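Just below sit the structures, each encoded as structure tokens.
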Structure I
Amino acid sequence: MLEEIAAQMREGLKDKAFDSTLKFDCGDAGVLVLADGTASVEDRETDCTIKISADNLIKLLAGDLKPTTALMLGKLKVSGDMGVAMKMGQLLA
């Protein structure tokens, strides 16, 4: 499932400037890493890590879950550079 999301994100990242590294940690489902202008499911160190379930990641990327709401409800947790997490909104637009 995360590989399909990564493939879609690679297409979406082509037109966007994102010079940081961001990891979505979906626990047992795996990770989705945005780095070097692309998306992959290979784990690595990143500037920021967002812990979120795979189901909530899908909702977040579809626009059905707002990042601020998810954070307030505890559906996602951010560690590392909060500024990178804030840039995520640009990627989702």
Structure II
Amino acid sequence: MANNASARKRIRQTEKRTERNRMRRSRVRTFLRKVELAIAGGNQAEAAAAFQGAQPELHRAVTKGVLHRNTVARKLSRLSARIKAIGAASA
């Protein structure tokens, strides 16, 4: 257990940061789930709108250090390709 004031403070800070990051990660997953459901539904307009909402949230996760920038770039690229494929399939 922490034995001095600075160590106790570090523990408090870590707990706060962990909680914040957990909330951010959960929020990102929620936005991604919305995009996935829209893609599964086959509605390109709805999927594109959900994607537009998810993009800034994913970029914010990068800025805050929750996700790596390449991970987000890969996820966005794959989602975008799947949304475009809906339009190609229906046309």
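Just so you know, all these numbers are worked out from the coordinates, no wet-lab data involved. Since the model is a prediction, treat every value here as computed from it, not as a measurement. Cβ atoms are built from the backbone, for glycine too; each structure is taken alone.
Quick check on the output: 18.1, 67 is Rg and Dmax of the Cα atoms in Å, derived from one of I, II. Which one produced it? Display every interim value, and only then the final one.
On the way: I: 11.8, 32; II: 18.1, 67.
Only one of I, II returns 18.1, 67 for Rg and Dmax of the Cα atoms in Å, namely II.
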Comparison of I, II - label where distance in nm of label points 7 Å out along Cα→Cβ at positions 19 and 59 is highest: I
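Work out which structure the value -12000 belongs to, where helix-only ellipticity at 222 nm (-39500 (n - 2.57) for each DSSP H run of 4 or more, over all residues; to 500) was derived from one of I, II.
Details: I: -12000; II: -31000.
Considering all the candidates, the number was obtained from I.
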Suppose you compute distance in nm of label points 7 Å out along Cα→Cβ at positions 11 and 43 for every structure in I, II: which one lands on 5.0? II
Thinking of I, II, which structure, once FRET efficiency 1/(1 + (r/R0)^6) of positions 3 and 67 (r between Cβ atoms, R0 = 30 Å, to 0.05) is computed, gives back 0.30? II
